[in-house]
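These are the structures in question, set out in turn.
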Structure 1
Amino acid sequence: MILVVDEAHNLPDRARQIFSPEIRGEDVAALHSRLALQPGDLFADLTASVEMLEDLLARLAAELPDGEAIAEISPPSDEIEDWRNDWEPRLVRYLDWKRDAKIALPDDPVLDLHFGLTRFAAVLNLYGPEFTCVVERRAAGVRLALVCLDPARAVGPIFRAASSSVLMSATLTPHSAVARLLGLPSNRTAAISLPPPFPRENRKVMIVPEVRTTFAAREKNYGRIAALLAEMSDAQSGNALVLFPSYRFLAEVAQRMPTTRARVLLQRADFSDFERQRVLEALTSPPPEGILLLAVSGGMYAEGVDYPGEVLSGVYVVSPALPQVSFERELLRRYFEEQEDAGFDYAYLQPGMTRVVQAAGRLIRSETDRGVIALLCRRFLEEPYVSRIPRDWYDETPRELASRRPAQEIREFFGPGVDPGVDPEGDLP
């Protein structure tokens, strides 16, 4: 068997998601309400099983330390096994009833619960130091989750069983970290890095160290970031994509944006598929003054979408796109700190800088494309971030990419023809 994996940089997080099942109290409660409305012994028995599961979640939540809404616990393996032994004969009776009544439901919450608990039990069988179990009390209901900390435990055996595997991506660096996360056998793993096939002179890469985007420094830098983005956008022709680490950061900068040559569009967290498509259509058929799209790193406009031809002339990434700090992200950091003395690298730096480089890759998609990549934050010139700047972006050191006059350098790159005096329409979708 030969495995071929494209966009393999996504595999560690996808594996973590697949092997991190959860039971949500609100889903169990919704099923309880539906079953309780049905007459007959079968539905009374199914309801009793669901009540057992609700009782288990309530007991686990009651054991949370005082004042805590979330905590690690020992996995309730025996309780889940007992529940399944009670549930499965009743499920068989339910399936017989559906067959006899000739009932086919496109969405069956009984089967949804069954398959969810089956997946939960399957991961329990893999449970070891590479996993942890979390219970969380939320307004919607109690959440019980198995959290995969180390995807190598889950996907490593698959790669070891294959006769050969080919993993491809523009962001599989550092190779040793990716191999570690995927459990690739070191004695059978080789890495090849190839330069981009496009003319290097068609791409201008710069790092703007004038601003700092750490959480503590953001408030003081929002205004200057907005001014820089306006100046840089006015210095280029065509469309530009600006990526922020969060919707809140985007909103804070957007409300401080001065008038720009380009028409400004904002990505919202609640965009529908129709709205998403409208923005893409606007980029492919822009007004004469161009479009400045403010969006979020790792989102729908930053990865998994192509901007062919001259759709984009600039990609500006504001801040390393580090994942948000959370209870479970901190468990991941702690695990790799204990295992590799590299908790921050695996939990935050690796996924964050992968997003940055993936976003930059939206710009040059053919040998005729030209454009500017700009990273806005002093941290991009500091360790550990600077060591993750792609090698083909610079000659000797990433620090040569530092720009103190980004708008002027952009204007020089594109040459004459940029007219900063065109009035923007100013309308937002």
Structure 2
Amino acid sequence: MRKGRLYGCLSLMLAFITVATTACGGGGAADGGAKGDGKQGETAQQQKSKEPIELHLYSLSGQNIDWFDNTYGKYLYPKFPNITFKVHFPSESSITDYIGSKGQLDIAFGAYTAFHTSMLNLNLQNDISDLIKNDKFDLNRIEPTVVELQRQMANGGIYGIPAFIGTSGLYYNKDLFDKFAVPYPKEGITWDELYDLAVKLTRKDGDTQYYGFANDNLSYLQVNQYSLDLVDPKTFKASFETDAWKKIVQTLTRFMMIPGVDVSQATVANFNTKGIVAMATNYTGCCGFTPGDGVKNWGVIKIPDFPDIRGVGPQTFPNYWYMSSTSKHREAAFEVMKFIISDEFQASLNARGLATALNNPKMYLEYGKDFPKYNGQNVAALFPKHAKMSNITEFQVVAASNLNAALTNIATKGVDINTALREAAEATNKKIEETKGAAKK
């Protein structure tokens, strides 16, 4: 658990000194302040905003206190000296157990995929539309699809404010392209053209097998460019036995079936570390992890296009700060959330590899500037025109995992596409029914 910070202690001391001084020195109405308030010329709301309080935060995506301090804390503590931040993590207690033990919660933060199971199912959601309206907070500053997803989740309301989004891009190892005298991929490349390149670059040279392309299929299925639902939000049945999903599945599996490809080796991880993969994608990128140390000479362009939806990139992969329904300090929590999406803090996050959630093309150009390897790179490619957000349910990850398994079955076991999709749908529907049944007990 996050222990009280020095900032919180100082705030308590300052508050005590202020009260003591006022008590000794007067400060009545004749001095220009409300009698007995000890704060001349300040409104009651201004006084309240400076009172020492505790805010309890919970990380929905793991991590630890060192990560929090480096990412958020060292910026929040001096900005809000009257607030003592106590941060809780799943490694200490699951959010279900934490809430069950009467733990206080003001804000939970993490990937959007954790919202339903960690917030909605525990009735912790809190529509902050009233605070947004009263503050005249401008949602138009934020990437539109990120706001759109909140509207979807909250039935027109807003449950959370984004902290950052994942970048998406097609990275390529220039050294491998040069080695085999193949031209670099160009902006606007289609998936068909990418396939042709991947075939050319999948070859054995001496004792080393090289692979043309590796895709993060599990993530792509969740952020697909056609905005296809994995689970129907009305029937809660798997949605991927459709022609549209078949098109995506066929697009992805053919890369896995290029002669010479070993799917256990043609991976994004091996692109980053071993330098044996010529091109790789990242849809949830952050923190300068891609490309890894195994790639010294590289470039990046936007994710390939489908010809019928030219210029449409993957959906966003946002991380939000959600206000809890149990919060006793809604106004203070909202002030903290506003700071997280402020231009000042967003510029800092963006420079550190956590992509800005603002709709700010100028800031896109500053992405990752704290990492020397991004200097001079085409970082604007990591911020495409995002596809409309799919309908999200609590079974998003389960469905994507089963559909991803279907890709492997098609590519490595020779299962036909109709059978693979049917089996994946059946497995997903079974898990949904089991989960819903357990919830009723």
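Please treat every number below as a calculation from the coordinates, not as lab data. Keep in mind it's a predicted model, so treat the numbers as computed, not measured. Cβ atoms are built from the backbone, for glycine too; each structure is taken alone.
Some notes on this structure:
- Answer label among 1, 2 for the case where Rg and Dmax of the Cα atoms in Å, calculated from the coordinates, equals 25.7, 81: 1
- Test item: distance in nm of label points 7 Å out along Cα→Cβ at positions 284 and 308 calculated as 2.9, pick one of 1, 2: 2
- Top of 1, 2 by mean count of other Cβ atoms within 10 Å over residues 132-139, largest first: 1
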